[in-house]
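Values quoted throughout were computed directly from the atomic coordinates according to the rules given, and no laboratory measurement underlies them. Note that the structure is a prediction, hence the values are computed from the model and not measured. Cβ atoms are built from the backbone, for glycine too; each structure is taken alone.
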Structure P
Amino acid sequence: MAGAAVLRGEITTALRSALLEELAANGYGRLSIEAVARRAGVAKTAVYRRWNAKIDMVLEVVAEFAGRKFSLPDTGSLHGDLGLVLHILAAALEHPLASQIIPDLLVEAGRDPKIAEALQRTQRAIQDEVGVPLIKRAIERGELPADTDPDLAIDLVVGPIYWRLTVARRPLSPDDLAQLIDATAAALTAGAPGPPDRTN
């Protein structure tokens, strides 16, 4: 029994990898269970033992891929935290698989409410786990006004880099990323009170 359990795990891992590769290569519209099974080197019955339909397989695997957890250390400053988050986000969006899969799934989300709901749920989970604590820490340090809306602030953090890499699909050099980090920090802190006046 122990050997069979290991084998099942290996097959599931192979199927998940094959699915992501098929999505990147051919898109959701042309994706088939047969192609995923063939790429994984297994019979298509192995797919049906795990998922009932193509959409079930895609939603589970993509949500797992997009929602991989990572801890965000407190660097001690908003600028440092932003730098860490934007470096991680840039690396994720430039990943060869993600750079092909994400735009395709966003198009499909406009046609299929189930895909749209799954993507929104995953995005919300990441935002609550990483983005909201980042903004709240900055408020506690006095770097951001107390009434800063975390959701709007996160839109400002994520929007420009997402547009650059996923919509415009233009490369982001290290200098570009450094400038984006500086500009985002400046925009977020524009309404902050600043350090107290010590001239008196």
Structure Q
Amino acid sequence: MATAIQGYYEDGTTMVSFDDNYIRTTLTDSGDVVDWWLDEIYRVHRRRLHRLVVGLDVEWRPSFSPYVVPPVALLQLCVGRRCLVFQILHADYVPDALFDFFADGRFTFVGVGIHGDAAKLRNDYGLEVGRAVDLRGLAASQLGNPALRGAGLQALVWEVMGVKMEKPYYVRVSAWDARRLSQQQLMYACADAFASFEVGRSLFDGDY
């Protein structure tokens, strides 16, 4: 299964395909755009805010030194078929609405290794993720397979969605702090957040 750019909207968002799904993806370094995206999520999902599942992932520039850990460069959020790719390292500002969104106890943020990602966001930007659930433990519990506690996102996507997910190594170790991301980086970032959302939604048996 290959993730691909399928088109662009007049507002600057990008359509990214993942398997049979099309995700409207917003790439930005603007706090105002993040505000707009969050408003859209509240509006579109207003009837299910009490049980909202949010796919969460972060990226930072690879470091080959154990003593140097660069700050989070990219924050990805996905709800339904809407994905935000926020270049937080280059942002003009981080809006208060994002702090409130993360702190909202009604929302469940899901991802692989999410507690480590949450710690990075807290240490680098003061963002506190209120309720975070690691998909590995959730899948192991829900599917009765303890081995999944050590699984990666690709394995979980195959186990839960029956989809073979591609995660090219050269993209994974690319310069995530670049001012201008490549199409491959955007597709990778979107796919990680969307796959996290889809696996979480399926395991929580949600309806989105």
(message) Suppose Cα Rg over 2.2 N^0.38 Å works out to 1.26; of P, Q, which structure was it derived from?
(response) P
(message) Given a value of 0.97 for Rg/Rh (Cα atoms, Kirkwood Rh), for residues 16-119 alone, calculated from one of P, Q, which structure does it belong to?
(response) Q
(message) If you rank structures P, Q by volume of the Cα convex hull per residue in Å³, for residues 88-175 alone, which sits at the top with the largest value?
(response) Q
(request) Given a value of 2.3 for distance in nm of label points 7 Å out along Cα→Cβ at positions 56 and 152, point me to the structure among P, Q it was derived from. (result) Q
(message) Quick check for you: by distance in nm of label points 7 Å out along Cα→Cβ at positions 32 and 144, which of P, Q is greatest?
(response) Q
(message) To test your reading of the models, identify which of P, Q gives 15.1 for mean count of other Cβ atoms within 10 Å over residues 24-31 when calculated.
(response) P
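Which structure, out of P, Q, was distance in nm of label points 7 Å out along Cα→Cβ at positions 40 and 136 calculated from, if the result is 3.8?
Only structure P yields this read-out.
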(request) Kindly point out which one of P, Q the value -11500 was derived from, the read-out being helix-only ellipticity at 222 nm (-39500 (n - 2.57) for each DSSP H run of 4 or more, over all residues; to 500). (result) Q
(request) Assign the value 25, calculated as relative contact order in percent (Cα under 8 Å, 6 or more apart), to the correct structure from P, Q. (result) Q
